[in-house]
Structure I
Amino acid sequence: MAKTRKTRKPIKQMTDAQFKAAFPNEEACDRYLVCRRWPTGVHCPRCGSVNVGELTTMPFRWQCYDCADQTSYRFSHLVGTIFENTNVDLTEWFKVIHLMVTSKKGISALQVKRYMGFGSYKTAWYMCHRIRAAMRDKEFVKLMGIVEVDETYVGGKAINKHGGRSGRKGGPGGKAIVAGAVSRKGNVVARVIESVRGEHISQFVRSAVSEKVSLLASDEAWGYRDLGTIYPHKFVRHRKGEYVVGAVHTNTIEGFWSILKRGIVGTFHKVSAKYLPLYVAEFEFRYNNRDNDDIFGAAIAKC
């Protein structure tokens, strides 16, 4: 009897109608942000004290009594977030975040401008980059289990550059290099690195992967040659036609590269090296929350 292939259970995210019902006005967004930012209760963003009192004359404003003796410090729920000192309503911020986290391959700032009806492309571009910066996982847990590591090159061909100039830095033809590590059926960590030399590869792997992994799989690239002194490292030889040898392969991380590159080529068309780390952080966040039915709430908590 033939085995039936298990189908992956779809993750139900908020539809547009559900989103509008949940956030009909500015006050609803304010209350949601407070709950997500301070799930255990409001505390002072300056000193961390929970000895705070809500101001009755101004909604969503608090005063820290531990800071009050010297500075009479008052704060709102927007202090220290990407929404601070913004002229855009939270309802619009929330909608842009919802568009970004529910689009598998991202949404461009130009499309955000058209969809939201912003009068300026700069406004949409600014908001998208602020959201991407908030998505960066600065305090991630090092990967465990079976981990795959690989690198990819992002950028156009040197022959297509202005004047036919070829790049001297980065990867082939001056392309930017992105290194990645993924735990099978788990999270991914991706960073833009300077080169594929052994010291840069080793520095990335040490920062992203725990030394207690059961297996570290890669291809035969020269930059991975010294990882065996630290990790249980095995590799496949792509040049000899090897792609899967037992549990050793890099198919999972290559799947992530596919999503990243299709998003860059199909959605953003081009990405500058300066802002590439932000785009990588966006795709990393969506990948790591692919099974999270409350990916929007996770994004708001990081903002």
Structure II
Amino acid sequence: MSDYYPIFEIEPESAFDPDRIESMGSKRKFWCRIEDESGGADWLFKYPRPDSGEHWSEKIAAEVADVLEIPHAIVELATCEYIRGSISRSFLQSGESVIHGNECISDVVSFYQDLDDRIPSYDVERRYSQTQHTLRTILIAIGNYGGNRSQFAEYVVLDALIGNTDRHHENWAWTFDSLSPELKTLAPTFDHASSLGRELTDERRERLLMSGEVGRYSERAPGAIYWLEQGRNGPSPLQLVRLAVVKYPESFLPCLSKLSNLNDENILDIVNRVPEDWMTDLQRKFAVELMKYNLGQLRELTDG
């Protein structure tokens, strides 16, 4: 087995500027500075929710994205005052700012090419159960911003592979230089804590594994990107890709081809590099089986 991922020790939150407490999102987190040979960088330390695997799910997701050559935020495992968490390196360069998905969609609401390709309205404040946050709306907004729809499709495929159910409109973004705000770039994918069954108890994992229902768990997990505005729930990340590859093959088929970089062996290696006492055996086994199931389902979309 490969070496374990390193663990970074972060100074207490009180050692950093209190203005750098990150308010976006529902979880406790703060920005810290880590110096290194290249001059250092800003990293976001995230506290996981109690009894969840939100720290190791972030790390595993980043490693999977790396194998698939999908642009992603760099993530490491870390501790702060003996509390285990994760750190995510800022993807902003000097002078850059960020525009989140809700702002992007709001910016292009009044712009459209024809009646079949428009966004009539959008509630930027509603993060959860936001039925207007459809894949069609996202792709229209990205196109109007001059972005690469295939890059966002890669993020959707990654979500399906790892079971990420939290791709709401503040979990994707653009970056731009303040001196040239008209030049925007789709930000790397980030914030994958809601993945890999991180919320399950080991008792539930064992039941799902023993009954062969890991696939059922994956298929029933509603995502934060909707297919239809009238839908009560978003489709599972896996089902969203099934629908999208038919409707938007030019965006989704190229990224599905990247799955050839991944196999059962490197899935197992990615998971097993998490230090032994950071994950239970059932957490590891469930994460591996979930990704294997999802990978098999995604590969079927390009067979024949």
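Quick note: the coordinates plus some simple rules give every number you see, no bench work behind them. Bear in mind that the values here come from a model prediction, so they are computed numbers and not experimental data. Cβ atoms are built from the backbone, for glycine too; each structure is taken alone.
Quick check on the output: 72, 56, 48 is Cα extents along the principal axes in Å, derived from one of I, II. Which one produced it? The correct label is I. Consider the structures I, II: one of them gives 16.4 for mean count of other Cβ atoms within 10 Å over residues 62-69 as calculated from the coordinates. Say which. The correct label is I. Each of the structures I, II was assessed by distance in nm of label points 7 Å out along Cα→Cβ at positions 78 and 270; the largest value belongs to I.
With volume of the Cα convex hull per residue in Å³, for residues 94-189 alone derived from the coordinates and found to be 152, which of I, II does the value describe?
Details: I: 152; II: 105.
Source structure: I.
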